[in-house]
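Enquirer: Take a look at the structures listed below.
Values quoted throughout were computed directly from the atomic coordinates according to the rules given, and no laboratory measurement underlies them. Remember, predicted model here, so these are calculated numbers, not experimental data. Cβ atoms are built from the backbone, for glycine too; each structure is taken alone.
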Structure 1
Amino acid sequence: MTAGAPITVQGIDHVVLRVRDVERMVRFYGTVLGCAVERRREDLGLVQLRAGRSLIDLVDVAGKLGTEGGAAPSAEGRNMDHLCLRIEPFDSAVIRAHLEAHGLTPGEVTDRYGAEGEGSSIYLEDPEGNRLELKGPPNA
């Protein structure tokens, strides 16, 4: 923490993704990544998924909250660069096989720097083209 700073970030609380097909995204984050639906707010077009200590919020672009954000994500514009999820254990062969079994094309496993230091990670895209990084523990 910087001296005198009133805020100390502990980690990602939640990330909000604006999506075109909420149920498809719920299936992806639930089946492929193991995130459970924690809460639904149909009145807002919002589904909140538990991702460890954090949440991934899916907002329907056609819903009350979603229409406030403009056009849906597309090849010309994204809502974010990527979301990095810290995972453990990190067995690259098992992870790659799991992703491929779900019809996904994972990127190369390589060491990248993150909140806990250098460690193995792999990129992939969710069904609507949002880039995800799955990051393992820091190198010993």
Structure 2
Amino acid sequence: MGKVTVNIKLTNLFDLGARHHKLSKAKPRTVEVEALVDTGATRLYLKPSVIQALGLEKMDEVISQTTNGPKRRSVYESVRLEVQGRYGDFNVVDIGENVPNLLGQIPLEYLDFVVDPKNRKLIPNPEHGDKQMSEEY
């Protein structure tokens, strides 16, 4: 399978909530960046420059299993992630500045996307048509 990248829009969720509840008139901090679709990754991983542009605060730490062994990573406040007209709210994990932003399996499943390896693109789950669905078993 070849590399699959997508454009994603990220909005500081705290800013969005403050504006919604009329606690602030400021426009929410938003960035649009490219992300590598990585079905081997779990979460939404962003470069420090993107995290800084969004003004996210560190909340916690997590141990990530990498190809070079375990690595401690910082977990940041949530963002609104928009991909191809679908959106969800996710915490952010930092990743090195020299690697791509990563869109992992949890956001992909929540947004109901799958990878089309033949055409090297992200598509809505064909089992659900054009509607975003969640599964309960």
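Enquirer: From 1, 2, which structure was relative contact order in percent (Cα under 8 Å, 6 or more apart) = 29 calculated on?
Expert: Numbers: 1: 20; 2: 29.
For relative contact order in percent (Cα under 8 Å, 6 or more apart), the value 29 is produced by structure 2.
Enquirer: Further, regarding this structure: If percent of Cα pairs over 17 Å apart, for residues 49-112 alone computes to 46, which of 1, 2 did it come from?
Expert: Values: 1: 62; 2: 46.
Label of the originating structure: 2.
Enquirer: For which of 1, 2 does mean count of other Cβ atoms within 10 Å over residues 89-96, calculated from the coordinates, equal 19.1?
Expert: Attributed to the structure labelled 2.
Enquirer: 1, 2: which one has distance in nm of label points 7 Å out along Cα→Cβ at positions 41 and 97, as calculated, at 4.1? Show your work: numbers first, answer last.
Expert: Working: 1: 4.1; 2: 1.8.
So the calculation was done on 1.
Enquirer: Kindly point out which one of 1, 2 the value 11, 41, 33, 13, 1 was derived from, the read-out being P(r) over Cα pairs in 10 Å bins from 0, in percent.
Expert: Values: 1: 11, 38, 34, 15, 2; 2: 11, 41, 33, 13, 1.
Going label by label, the one that fits is 2.
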